[in-house]
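Just so you know, all these numbers are worked out from the coordinates, no wet-lab data involved. Quick caveat: nothing in here was measured; it's all calculated off a predicted structure. Cβ atoms are built from the backbone, for glycine too; each structure is taken alone.
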Structure I
Amino acid sequence: MSGFDITGWGMSVPERVVTSAQLAERFGVDEHWIVSRCGIRERRAVGEGQSTASMAVQAGRRALERAGLSGGDIAHLIVATATPEQPSPATSAFVHEALGIAGSAHDVNSECAGFVYALVTAVALMRMDPRPVLVIGSDTHTLTANPADRDLSILVGDGAGAVVLVPGAVERFLAWNLGADGSCKDSLKVLAGGSRMPTTAETVAAGLHYAQINGNEIYLNAVRYTVRTIRETLERAKVEPGQVDHVVPHQANIRIINSVLAHTGIPADRLVTNLERYGNTASASIPIALAEALDAGRIREGDRVLLAGFGAGMTWGSVLMTWGGTP
């Protein structure tokens, strides 16, 4: 069997809600300004005892339960995250232990495009080793946002989403596309904490461990590269924009999403979004939105589903698949 089915999915978000009204009061702006700027009314933030790995474990466990599998059935675990549990070992090691994964485990850091990168990697692995794969996207960007940074704080939220792929007789991927442009690496960055700028008392005092964002550059490149990757994927699949049944984009900013729809010609009624309730959950945004759409019965057998994301770096990717395998 050279194909695959997605038989399990799950999500996890913290209980703590941070509303745009609360942030408006903190930053001395109008709530309507925040909502109109990014389309987010509330987002979730981790509390004491919660982390990137703990949410990944919850989402992964729910996906396994829905698929009727255990960790012992999983040949490969891939965790997409840009906010790891700690510098070493990989976040997947913590998830591997907690879920009792039998096979291999590794992380993917392609920022907010991470889940698409991880999904393509999972399908490629299954071509060589047709056994179940667990793919998880999990991020805690509220912990990397400077509390004084209005532009980033109004966007980010925390969460995790997961899917289980099992061998199948049908080739689900109609087409895919991945890309990167390293010259855009300064549009969103965390300067300190790596080998280029090791942690010191001075880097901590200077706030260099917080994320820094160039909002205008991110917006322009996000639209440009997401439109490009969607067009290339649809062209490879020989599918017209109107033939896409559902598009699940990275939930970054409603203005970016609307601009992408306008430039690609995908009808607005095909959009799957939960941005208003969760904000930008980075690697988790696509699998969380996908899980909610599946739980609501919106995505059905045979539907053409387009996943598309972009991230710092810049990275971007899209996948067009025929949905199948729902229990």
Structure II
Amino acid sequence: MQVSSLVCHAFGPPRDALSLETRPLGPRPEPMLRVAMLRAPVNPSDLVPVTGAYAHRIVLPFIAGYEGVGRVLEAPPGHAGLIGRRVLPLRGPGTWQTVLDCDPALAIPVPEDIGDDLAARAYINPLAARGMLSRWPVAGRRVLLSGAGSHCADLLGQWALGQGAAVVTGVHRSPSRAARLRTLGIDPVPAAEEAQVLDHARRADIVFDALGGLLASRILDVLPEGAHFVGYGLLTGRPVRPASPPRARFERFHLRDCLASMSAADWRAAFEGLWPGLATADLPGIRPFALTDWRQALDAAGRPGAEKPMLCFGAPGV
């Protein structure tokens, strides 16, 4: 049996740095589950490491992809009940491959009523959104989101409103985002209308920022005393640098920091708490791509307002 995977041997633009490679599938290491991948989304968080942004903590070569869903082909005796079941094979080898081996203690069984396309997206953004809303409660508060229209910001906005946020305003970079934000109950504001954005920022209690860069720095400059600015991404590739010491509290959220101190039991419990909210969340549609069409999937990931690109695997035994 052969395994196909998207491998990064040298950092650079993902379209150039990744290559589709095939290798023989060796014996399953005895403690591990063997999983045939079904679906894996293409997220910004999957592509940023390929560029070398985290080169200090990444060993080359590596297989790309952080999340996805697959079906268990083989398992050690203590986990034989998982054979044939769908799991999220997370926090191990990259998910952009047809078959992978993962730690059964970290594999998350998928409920039967959760479809493949939803399960494949159940990790990075949902866990981050839930973690931020747990750490910074929003009930009765005025919330401002940057990067509105992204998967994580969509979940932050929907769940913040569900938790009683007074108002949620979404700063979006593409006009195509506005209509969807309104359907979610999020008030859209174009990033290009800086005066309008800063007016909302002056009245905000908490900002969840995915972008970094100049606009985020100006938002932090005008936030009122007692407000919180939570930076959880740098999609612009630039840091947040306020012009003067901010009156608001400037804080960072990194999902990997939360995971570092999370036990296997807490890890599984986190997903048990996520599934009900995900089942009722309004998420954008997906656009499927065969693994051989991975370059087209990467191109689609860069188009604002587009459906979520989803790598679909013709995995053996599935």
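When relative contact order in percent (Cα under 8 Å, 6 or more apart) is calculated for each of I, II, the greatest value falls to I. 1.8 is what came out when distance in nm of label points 7 Å out along Cα→Cβ at positions 82 and 130 was calculated for one structure; which of I, II is it? The value was obtained from structure II. Using mean count of other Cβ atoms within 10 Å over residues 258-265, single out the structure from I, II with the greatest value. Max of mean count of other Cβ atoms within 10 Å over residues 258-265: I. Here percent of Cα pairs over 35 Å apart was derived from just one of the structures I, II, and that gives 15; the source is I. Supply the structure label, taken from I, II, corresponding to helix-only ellipticity at 222 nm (-39500 (n - 2.57) for each DSSP H run of 4 or more, over all residues; to 500) with the calculated value -10500. That value comes from structure I. Of the structures labelled I, II, one was used to calculate mean count of other Cβ atoms within 10 Å over residues 66-73, giving 24.2. Name it. Going through each structure in turn, the value belongs to II.
Distance in nm of label points 7 Å out along Cα→Cβ at positions 58 and 162 computed as 3.1: which structure among I, II? Considering all the candidates, the number was obtained from II.
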